[in-house]
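Pasting the structures here.
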Structure I
Amino acid sequence: MTQVYNEIESLSKFGFMRTGVEWHIMPVVNPDGYEFTHTHDRFWRKNRNPNTDAATRASQIESGAYMSGCGEYRGIGVDLNRNYDAMWRLGDPMVGASKWCTDDSYQGASAFSEPETKAHSGRGLRVIEDLMF
């Protein structure tokens with residue numbers, strides 16, 4: 001982190017980027033998915049949740065997806081970009097999200113069903129609270 005700050009400080013044309021800004025950097029939010037892209041499937045975008053738990057089964061049945069392919073190769077993982085609570089709906093997902101666990105854009109069993117999105121959101125909320133109080 002110090003190296004990044006020093007780099008910005010030493011390059012005067014980027015000095016404005018540190019003025020009045022508090023930076024929070026999260027190196028990798030999806031470590032298991034990131035690792036999988038380097039060992040198996042370069043275009044993998046989901047985490048590596050096996051999608052075989054009770055919450056996934058319940059949401060798959062309720063949405064009409066019926067666990068088709070969950071827990072198998074393409075049915076593993078949740079697209080973390082689609083797992084936040086912004087416009088998250090079961091059965092009628094937001095544009096670009098899918099209720100089918102085999103799709104690359106599978107939204108997960110519920111908003112924040114994944115530990116990665118819970119942690120990322122929780123950190124963001126703590127930063128906001130710190131700024132407000």
Structure II
Amino acid sequence: MAQRDKLWVVGLLAVVGAIVATSVVRWAAVAVLDIPPEFLPLAGPVPVILFTAVAGIGAVGVFAVAGRVSSRPERVYRWIAVVVLLLSFVPDVWLLSEGAAEIYEGATPAGVAVLMALHVVAAAVIVPVLTLGRGGGEVG
């Protein structure tokens with residue numbers, strides 16, 4: 001199988017795995033925690049699936065670029081993933097501010113913690129699948 005095809009197959013597995021994992025965590029969190037139904041990011045499965053898919057596709061693209069520009073794409077990608085994961089918490093924390101309360105009703109510390117946990121879960125699936133799945137990062 002060509003390296004390019006292998007990357008996209010491994011990438012698809014990473015994205016689908018992350019969607020399944022984040023969906024299960026969202027379902028469990030909504031069932032167990034007191035998350036208001038008006039908190040739209042967790043109100044239904046669609047936002048979690050959509051945002052995980054978009055982030056996952058972006059992650060595969062970044063891994064492909066790392067493969068083109070680095071002799072050690074897995075290492076470079078892991079560092080990029082850590083930085084992006086940490087930055088992804090900023091908008092979540094912002095949801096607890098007064099300014100965000102008008103836009104995202106129902107944001108609670110528990111709901112925001114779940115969003116942050118979903119970022120970690122997605123990264124915990126995507127990063128190892130890409131870097132250990134030997135997608136190679138090289139495209140064509």
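Throughout, read-outs are computed from the coordinates displayed, never taken from laboratory work. Owing to the predicted nature of the structure, the values given are computational and were not obtained by experimental measurement. Cβ atoms are built from the backbone, for glycine too; each structure is taken alone.
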>> Quick check: -10500 is what I get for helix-only ellipticity at 222 nm (-39500 (n - 2.57) for each DSSP H run of 4 or more, over all residues; to 500), calculated from one of I, II. Which structure matches?
In response: I
>> Comparing distance in nm of label points 7 Å out along Cα→Cβ at positions 59 and 107 across I, II, which structure shows the greatest value?
In response: II
> For which of I, II does distance in nm of label points 7 Å out along Cα→Cβ at positions 91 and 123, calculated from the coordinates, equal 1.5?
Replying inline: II
>> Between I, II, which one scores greatest on distance in nm of label points 7 Å out along Cα→Cβ at positions 51 and 83?
In response: II
>> Can you rank I, II by mean count of other Cβ atoms within 10 Å over residues 19-26 and just name the one with the largest value?
In response: II
> Upon calculation of relative contact order in percent (Cα under 8 Å, 6 or more apart) from the atomic coordinates, which of the structures I, II produces 46?
Replying inline: II
> A value of 16.7 was derived for Kirkwood radius over Cα pairs in Å; which structure in I, II was it taken from?
Replying inline: I
